[in-house]
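*Asks:* Listed below are the structures to be examined.
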Structure I
Amino acid sequence: MLISEIEIDIRFSETDAMGVVWHGNYLKFFEDGREAFGKEFGLEYLTIFGHGYFTPIVKSEIDHKAPVHYGQVIKVITKYIPSKAAKIMFEYEVINISTGELCAVGKTMQVFLEKESRTLELLTPDFYRIWKENNNI
């Protein structure tokens with residue numbers, strides 16, 4: 001199983017008037033997690049783009065469990081979910097390091113769009129198939 005972790009300091013601009021992280025920022029935290037995962041495991045956005053594909057998010061889910069406040073530190077755990085289909089799926093946990101609480105869980109699903117035609121790739125691209133083989137997936 002491929003798992004990546006990143007720590008994020010909560011900035012004032014990420015909170016609402018109550019000093020609580022605004023719910024929409026969790027998708028940004030998930031993206032931070034995906035970028036950290038890509039760097040760690042060789043599946044960066046620019047690498048995918050270099051192979052001729054975009055990978056837009058087509059589905060996202062977030063369950064909020066506990067608040068996070070300005071000045072606290074979170075850990076985003078990003079777990080790759082294998083699939084036989086031509087898609088990239090991740091699960092996330094957001095843990096408040098300051099309190100030890102699980103604050104959110106979520107999932108995202110990305111598909112492959114051919115860069116030039118913007119058409120959906122129904123078959124697993126060769127570079128992604130090789131990446132999966134190299135990572136024993």
Structure II
Amino acid sequence: MIYKESLNTKSHDMFIEITNKVAEAVVKERVEEGMAIVYCPHTTAGITINENADPDVVKDMLRRFDEVHPWEMEKDFHMEGNTAAHMKASTVGSSQTILIAERKLLLGTWQGIYFCEFDGPRNRNYYIKIINA
């Protein structure tokens with residue numbers, strides 16, 4: 001089964017932790033061992049795994065993304081004006097695969113799974129697929 005999750009983002013450049021939603025899908029599927037695939041079908045958003053203990057990590061990441069991919073560029077050809085969001089999403093990537101063991105996601109102590117919004121506010125979806133090994 002593929003789980004479709006929806007969320008409404010409040011601004012551009014934000015991370016929303018979705019670890020619990022992915023863990024719920026693992027429990028529903030009753031998988032002892034396997035993989036969870038989390039996929040984002042948007043070109044200006046992505047999925048990442050990173051630290052979830054200190055919220056300053058997310059703040060710093062978003063600040064650094066802005067330094068590398070600033071919004072104000074005079075020579076972008078893309079008419080919509082959101083090339084920075086496309087660049088950030090390409091940098092992060094559109095999916096993550098997480099191993100499952102003993103019915104739990106194999107994440108590190110400080111790791112969480114995040115939906116990354118780079119062009120909000122928007123109504124967004126992401127998908128979770130649990131695969132039994």
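*Asks:* As an exercise: mean count of other Cβ atoms within 10 Å over residues 64-71, calculated from one structure in I, II, equals 12.9. Which structure is it?
*Replies:* II
*Asks:* Compute distance in nm of label points 7 Å out along Cα→Cβ at positions 32 and 80 for each of I, II and report the one that scores greatest. Intermediate results must be reported in sequence, preceding the final value.
*Replies:* Working: I: 2.2; II: 4.5.
Checked I, II; max of distance in nm of label points 7 Å out along Cα→Cβ at positions 32 and 80 sits with II.
*Asks:* Follow-up. Where is distance in nm of label points 7 Å out along Cα→Cβ at positions 24 and 96 largest, in which of I, II?
*Replies:* Working: I: 2.3; II: 1.7.
The maximum falls on structure I.
*Asks:* If Cα extents along the principal axes in Å, for residues 16-71 alone is computed to be 44, 24, 18, which of I, II is the source?
*Replies:* Details: I: 44, 24, 18; II: 43, 27, 15.
Working through the options, I get structure I.
*Asks:* From which structure (I, II) was distance in nm of label points 7 Å out along Cα→Cβ at positions 56 and 88 calculated, if the value obtained is 2.1? Please list the in-between numbers first.
*Replies:* Numbers: I: 1.6; II: 2.1.
This figure was derived from II.
*Asks:* Here is a follow-up. Which one of I, II has relative contact order in percent (Cα under 8 Å, 6 or more apart), as calculated from the coordinates, equal to 26? Don't skip to the answer; put the middle values down first.
*Replies:* On the way: I: 26; II: 55.
It must be structure I, since only it matches.
The numbers here are math on the coordinates, done by the rules we state, and not lab data. Values in this document were obtained by computation on a predicted structure and should not be read as measured data. Cβ atoms are built from the backbone, for glycine too; each structure is taken alone.
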